[in-house]
Structure I
Amino acid sequence: MQLSDFASYPNLVAMFLNRAEFFGDRPFLWAKRGGAWTSLSWREAAAQVCLLAESLRSLGLDPGDRVVLVSENRPEWCIADLAIMAAGLVTVPAYVTNTERDHLHVLENSGARAVIVANAKLAQPLLAACLSARGVGHVIGIEPLRRIQSDRLAFHDWSALTSGDAASARLSVAARIAAIGRGETACIIYTSGTGGAPRGVCQHHGAILCNVDGAAHILAEDFGWDAAGKETEVFLSFLPLSHAYEHTGGQYLPIGMGAQIYYAEGLEKLASNIEETRPTLMVVVPRLFEVLRARIMKQVEKQGKLPNYLMARALAIGARKADGSASNIRRIIDAPMDFFIERTLRPKIRQRFGGRLKALVSGGAPLNPDVGLFFDAMGLTMLQGYGQTESGPVISCNRPSVGLAMDTVGPPLRGVEVKIADDGEILVRGELVMHGYWQNDAETRRAIPRDGPQAGWLHTGDIGYIDEKGRIKITDRKKDMIVNDKGDNVSPQRIEGMLTLQSEIAQAMVSGDKRPYIVGLIVPDAEWAMEWSRAQGEKFDMAALSDLPAFRTAVRAAVDRVNKDLSVIEKVRQIALADEPFTIDNEEMTPSMKIRRHKIKERYGTRIDALYKG
């Protein structure tokens, strides 16, 4: 097994089968069963992949057909994804939080012919959508499903589809994948567009392999990953595999590295899972780091003066190291304390992460530099990556050999070109760039122009520059897309459009970038407010009405009606009322009647921030 292998693999399945042949009966996929961690070997996983692939073809699915996959993180997710590709089909991952309407859009837009779903609970909204979707003919349950009455839907059990002659299935798969090249579509991952409806990003095999290659080189050159396979890395999979970041970084990167993958039981058990599995690498989002930082600091606060003193000194020393402000004398002065902290405080912190963690890789949303500095000061190496679904998804990542700067997202990965456009937008080119959005040529042309000086360059929508060490620093977002603190993409226009369909609401602006949930600034409809005040015997005065709890409750009821049709990540949790309508005169709307978000945030920023307190 060599680092050069990644450039030679024709597709992701070939990479997996090569690794399975090399590692054989070594453990590969781990899950908690009956309170104990149990493993599936590389050989067993490969057998299931090949058997399922042949079963999918036996259902009458043709090359290029799309299969929607809805499941929490578990070994079967990985097996299903690989089997779909091994059958010459295309995986369409879907979030477990999707509503029936969300599923229907994905099913209809992708033209999926089959679905694989984990259990009865997740099947409920999915099956309702399948009954309306025109092309779906097959439903495969990883766990047994209640079979609904339908002349069109055929139900299949996972256990039956993964049984049979594995050796024969392996030969058939090998012959088939020999014809699948790096440029062919591996999966279609749906990500919200500015127009509201999620767009399907067509990720080809080469895009993901390019990401795996770039990341593996960093891990080999900066962290001593043994490409010969003598030592096994351990990943703990926590982020949804339907997210491009986890799909590539938490599944295909460990497959390429011959690593073991443990599937976490959920957020509430994540801390204990970390201590039990002792991962060497973790791919996570900033929100998790923020929660863990707050938890660690609270625990230290309860331990008395000395631990608190050591924590304060560790953070001060870490800050000086990070910004390079320490003089030679200062470093000499800091050295004894740094040595003492390394023998006392830091080992206890590291032990909470299993004691053998090489690096924490943050991505999916911007990381607060203070959070990164905290973990670095505690002796845990924190890397921040940058990218988007349209780029595999990783574009760049910090690495120690270049210098860890928490306010940058590091240099581009190997094989990735980055340049800054005249307006400051970050442009990307390379095999990692998608071939386009599924059946959306207009959006594809906007993202990747085909003509002119920027033809072939992915327009990221982010503003930034490249520093003297070649690291990318992001300074702003050109696009309005909300990326919450867990890395989920949320289209504000879609939610705002739904809110303003309510008779009580004239205008709305939702917010939530880098935040744990969505909040809304609402302009009540004047006519509705007049009728409400008349019915309640109140004087019609919008400012006075806004202070009435009953009036605010009535507006809130309209928001709650909209929330019923929104997914968990889209729901508007808190609202504030604006002082007046957004208009051209107050510079809160453009002449083309679009809201000017930065102007509204300037005026109401304090009010919006208050919605996250208490």
Structure II
Amino acid sequence: MCGIAGIRRFTGESVSPDTLLAMGSALKHRGPDDSDQWQSDGIGFAHTRLSIIDLAGSHQPMRSADGRWVIAFNGEIFNYRELRRMLDYPFTTEGDTETILAGVAIHGIRFIDRLVGQFALALADLQSGRLHLVRDRLGVLPLYFSHTSDALVFGSEVKALLPALPKAPGVDLRSLDAYLAGRSVPAPHTLFEGVSKLPAAHRAEIDADGTMRVIRYWQPPQADGAGVWSDHGAVDAVDEAVTEAVRAALVADVPVGAYLSGGIDSSLIVAKAAALRPGQPLHTFAAGFGDPRHDELKWARLVSEHVGSEHHEVPVDAADFERLWPLLTWHRDAPMSEPADIAVYRLAQAARQKVSVVLSGEGGDELFAGYPKYRAAAWMSRLSLLPAGLRAAVSDVAERRMPQQWSRPRIALRVLGERERHQQYRAWFAPFTTRERAELLAGIPSRTLDWPAATGRDPVREMLLHDLVAWLPDNLLERGDRMSMAASLELRPPLLDHRLVELAFRLPSRVKLHDGTTKWVLKEVARRSLPSEIVDRRKVGFRVPLDAWFRSGLRDSMWDRLTGTGSFVAQTLNRQAVVRLLERHESGRFNEEARIFTLMSLEVWHEAFFRSPVPVAAGA
């Protein structure tokens, strides 16, 4: 992968090479192998490269043979060899970048519909003066921009925009509600005022006069009609699609490894990769937290032994959190959305010592209904027919009295208490309910967000669509990209190959949630390659023991950051509500780790970007 950045001025003013150099320097960790800039009248691109395909060639920014198009590209196109054979073009490289450039030069911007892979790219049409920005279908790779009447500034990360902005952005207070609801801000918004995210599966066209159009170019298909799929046929189709997705993700001119948690998704990917490359070494990487409640190392070892990988284990402890939190927040450009973010970075560090590309298991739960919440979708939909006021009152009273060991019933009550169906879909992963956010924000306005329509006809499918649009790109994939790029490592999630995603959404919900079994169809695929004890074991998830750490190694930091002098959280949110939350957790009767982590991450983000910014050199 790489880093891209650029400027399109609408005033006729030239683009400074020094500004482009500064923008590219902020992305050095994304591309340590090569860098360059390009500029023309009122436009300029910067690029940093992590060499994965065509190592000696494919220098960027790259210009088309006819001189009309210039590209800055971040990502990998897995079907580039097939596409090259279809294009009548005077190729001068062996890589995927020129394949995109050639296809657009011949067929126009809609050539992107033919791309299989993960990508974020900018294309300048020097004939029309139009700039195109494109982000891949699932949002595996990021793309940010700031659009004013004078210029459009874009980059792979927010920090790359900062050298080109007339003044540093402030905090977008209207995004705080969205953050407190999901630990990340859904596209197109961010926590930086005036900075936007291009949504997944969208492209933007920016004319020379500054007119901007954002166009959705892909969306999941409708489910096939009743009777199209038998159970056995669905398993065969998913098996074939997963195999092809892993085969595609192995395309590289450098070594490829894999994360291995011991769960279904990563284990299946590792088994497929080993089968597709028999006799070739496969490095796998797993994290351990020294807590028997959440440690899955023994399962990862079992899978490694089964497929014959060269396995590596990485310890993570509370000291890692305290030491790495500010630096990794700088890399994230946002509050750390999951405690596991830091563990993923430690894994990436270890993996980078052996490989340049790593496969990961993101997407399996969001495509095939892997979370326990999908079991509750149908009955929660029926209970939602009860009056909203009654549901909210019962939920509030009961949930506050539940001890920490009743975590799942407590979450279900919180969901039931939400008034609108789209709020309920968000609430499964929400640290704070609508009522709690209103208390914390104390009058700070929020903005209305655009969510997929919810009718209740197929609540499992609706929940999956919601996770695909918001939870996956803005939380898990953003985490995966930033933590791997912080270590200059390319991350590839094969289960998010858009062809597999399309198949998953064509399948009926009954093969995903089958007689109460979550992720049934993918488990049946995994059963063909993995021991039954891996397939049938209880889902644990990638958990970090923060509940204990916030009562021990991170306790002082927690109180100081959330209630101390100069605390952004204490000054902006309702301080009394924050103190009550910390006291509940310290009592030992309640586990408030998710909410405390959400507030701590917000505070560390504010420190990193507004109080004592982490220097660029520290993140390189």
Comparison of I, II by mean count of other Cβ atoms within 10 Å over residues 108-115 - largest value held by: I
Which of I, II yields 10, 36, 32, 15, 6, 0 [P(r) over Cα pairs in 10 Å bins from 0, in percent, for residues 284-427 alone, calculated]: I
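To test your reading of the models, identify which of I, II gives 1.02 for Cα Rg over 2.2 N^0.38 Å when calculated.
The read-out comes from structure I.
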Rg/Rh (Cα atoms, Kirkwood Rh), for residues 436-483 alone - highest-scoring structure of I, II: II
Per relative contact order in percent (Cα under 8 Å, 6 or more apart), the highest-valued of structures I, II: II
At a computed 175 (volume of the Cα convex hull per residue in Å³, for residues 420-571 alone), which of I, II: I
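Since every read-out is calculated from the coordinates, none of them should be taken as a lab result. Computed from a predicted model, the values in this text were never measured in an experiment. Cβ atoms are built from the backbone, for glycine too; each structure is taken alone.
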